[in-house]
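The next part holds the structures, each set out as C-alpha cells.
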Structure I
Amino acid sequence: MEVLALIDALEDIVEKGVPIPLSGKSVVDKQEILELIQEIRLKLPDDLKQAKWVKEERQRILLEAQKEANNIIKEAESKIISLIDEHELTKKAYEQASEIIANAQKNAREIRLGTKEYADNILANLERIIQETLDVLHENRQELKK
C-alpha cells in the first residue's frame, strides 16, 4: 500500500528533524511534510475504492454460494423424483437428498461465514490504516500549530 509508504516517509522526516535543545521539539521541512500529506490525500481514495471492491466481491461470492446451494438442492430434488417409483430406491433417495441438502446448506453457511470474516478483516485493516493516518496527520497539525 502506497499510503503506508508515504506515512513511513512522513515519519522519517519527523525523526530526522533537527532537535531544539531542552524543548523536546524538532525543526522539520514544512514543505516536504505538506507534500507528503497531499500525496496521502490523493492515495486514500484508492484504498477506499479497494475496500468498496472487497465489499462488492464479498456480496458476489455470497450470491454465487447461494446459487450453488440452490443448484445442489434442485439436483437433489430431481434425483428424488426420478427414483420415486421404486420403494427401496425411494427410501435411499430421500436419505441421500437430505444428506446432500444438509451438506449444501452447511457448505453455503461456511462460505458465507468465511466471506464475511474475510471482508471484515480487510475492512478492519483498512480502518486501522486510515485511523493511523488520521492520528499522524492530527499530531503533525498539532505540531505545526505549536
Structure II
Amino acid sequence: MIIRKGNLNDLTEMKRLFTDSITSVCKDDYNSSQINAWKSGAENEERWLLIMETQLVIIASIHGQIVGFCTLETGNYIDLLFVHKDFQRQGIALKMYIFMEQEATIRKEKILTADVSKTARPFFEKMGFRIITEQTINVKGVHLINYKMEKKLN
C-alpha cells in the first residue's frame, strides 16, 4: 500500500469511493434516507474543490487503485476518512490516521478533532478519541446522528 498526497485527478475516484462506502459500510447504522442524504454530498462540486485546495488530502492506493482517503483541515480537524468498501478491516484507515496524527504533531497541534459517524466511532475510540457531544445534523432535511470527538496529542 502506498500513501501519497491527493490531487485533482483523484477527485472522481474519491467521490465514488465516498458514496460506495457510505452505501455499503454504513447501512447497519443509518437508514436508506439518511444514507441517500449523506452520500448526496458527493454532488457538491464546490465543497470538493475547496477540500482539494485547502486541506491536506492523502490517498491510500494498492496497485494504482485508490482504497482510501483522508483529509486534514486547519492542521487539527480530520474532515474525511473513508476506506473502499472492498478493503475494510485491512489496516488502511489505521495507516492513514497515523499519517495524519504525525502531521498534526509536526504542526505542533495539541488536539485532533473530528465529527464522526456512528460507523466510524469505534475506530476513533480505538485511536484514543473521546466523545465531546452527540450531534444531530440536518442534511437536506434528513436528521443524522454523529459525534464531535477529540484526542489530546502529546
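In this comparison of I, II, the computed figure 1.0 for distance in nm of label points 7 Å out along Cα→Cβ at positions 70 and 102 is attributed to II.
Figure out for me which of the structures I, II the number -10500 belongs to, where helix-only ellipticity at 222 nm (-39500 (n - 2.57) for each DSSP H run of 4 or more, over all residues; to 500) was derived from the coordinates.
Checking each candidate, the match is II.
Distance in nm of label points 7 Å out along Cα→Cβ at positions 22 and 126 computed as 5.1: which structure among I, II? Source structure: I.
Comparing structures I, II by FRET efficiency 1/(1 + (r/R0)^6) of positions 46 and 94 (r between Cβ atoms, R0 = 35 Å, to 0.05), which one has the largest value? Spell out each step's value before the answer.
Values: I: 0.05; II: 0.65.
Comparing I, II, the top value of FRET efficiency 1/(1 + (r/R0)^6) of positions 46 and 94 (r between Cβ atoms, R0 = 35 Å, to 0.05) belongs to II.
The value 15.8 for Kirkwood radius over Cα pairs in Å was derived from one model only; which of I, II is it? Comparing all candidates, it corresponds to II.
Read-outs: derived from the displayed coordinates by stated rules, not from any lab. This structure is a prediction, so every number in the text was calculated from the model and none was measured. Cβ atoms are built from the backbone, for glycine too; each structure is taken alone.
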